[in-house]
Structure I
Amino acid sequence: MSSDKYKNRYYYKESYEAAIGTFATAIVFLFVAILSLFFRAFDVDFIGLKDWGYWMFIPAFFIFIGGFQQLYRNYKYQQVVKNALIQRNFEGTHKLEHIALEIGMRPKDILRVLLDLRAKGTVQYSFNSETGEIVLGKAIVYSPAKEYVPPTKKLETPLPTEGKNFCVYCGHKLEGTGNFCPNCGSNL
């Protein structure tokens, strides 16, 4: 299936991402606002914070709201993916792209949701090392390789995998041959 052909099929436009960064930013704004109130009360002049710092309550409030919106969006995405897996009775072999087209989510977001659901113990799955398809109901135990060094966040080109007995993306120790990591599904 061509991704260009179905690119407008994904009606969940927002991304599935962690809200911790949003809440951390809101806490920094809140800290500055509270600090400015102390500076105002004790008449301390530090870069004029006592005069303008209390205005930081306003962006902190809206940033907190954005964080709660992301938490709710993540919960909604988890429910959608979980319902799609319930329809499959949490078993069988399925292509990620087919699930993505069925529920209207981008495949990368489904992978993130699946990782979170697996971490919570809600779903068990692994990846077929030959085809890269999701095998529902088959648990995988992560066994880290000692030589593994996590890659950078943004990769320009795929990492070389020749001669390595572990997945270069997640560090899972590979047993046997295959084109895909059974833990994270990365193409090797």
Structure II
Amino acid sequence: MLHAQEAETVRYPALVLNADYQPLSYYPLSLWSWQQAIKAVFLDRVRVLSEYEQVVHSPSFEMRLPSVVALKEYIAPPKRAAFTRFNLFLRDEFTCQYCGGHEELTFDHVIPRSRGGRTTWENVVAACSACNLKKGNRLPGEAHMHPRRRPHEPSPFELREKGRRFPPNFLHESWMDYLYWDAELEP
């Protein structure tokens, strides 16, 4: 069993890249705990591309914690995006499609279910609680509330690109060669 030299090792996540050296996901960023990364190393499922200075050890073994790992086997991205609340919010960029607000997001059926609307990509939008309540059980024309963008089924590529617009709070310097955020490049 490996023991960390410090209890602080929870702050050492590993960036997980696919075999093509692209992150499995940008938002949320594909990260593993240091324990998951070490297990994958021992199971020979990943290549270690970068390491932290932090070391873990057992009585007979010592290893620096991986900061970037790449899968040895390529995982093909899904052909269709899963219809989840998170992906819906990501498609709509965490913005109410009626007022443009970002607080207390929920979702709204553009054509209410009681009026025959279905729970599909093409009929559901992100909405703040206030707009959702205001629109209620009415059609957009009746409520004089139309979504800013027509709801549609996003491709996994579209969600990936939108996810790149939301960098996480923590980005380790060793990850920067593998992440391509919309940031100005240094000369």
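Nothing in this text is a laboratory measurement; each read-out follows from the coordinates by a stated rule. Everything numeric here is computed off the predicted structure, so don't read it as measured data. Cβ atoms are built from the backbone, for glycine too; each structure is taken alone.
Worth pointing out:
- At a computed 3, 13, 21, 21, 12, 7, 6, 6, 5, 3, 2, 1, 0 (P(r) over Cα pairs in 5 Å bins from 0, in percent, for residues 52-139 alone), which of I, II: I
- Once mean count of other Cβ atoms within 10 Å over residues 44-51 is evaluated on every structure in I, II, the highest one turns out to be II.
- Structure responsible for 0.9, with distance in nm of label points 7 Å out along Cα→Cβ at positions 84 and 100 calculated and labels I, II on offer: I
- Structure responsible for 1.2, with distance in nm of label points 7 Å out along Cα→Cβ at positions 20 and 164 calculated and labels I, II on offer: II
- Entry that produces 21 once relative contact order in percent (Cα under 8 Å, 6 or more apart) is calculated, selected from I, II: II
- helix-only ellipticity at 222 nm (-39500 (n - 2.57) for each DSSP H run of 4 or more, over all residues; to 500) derived as -4500 - corresponding label from I, II: II
- Ranking I, II by mean count of other Cβ atoms within 10 Å over residues 36-43, the structure that comes out highest: II
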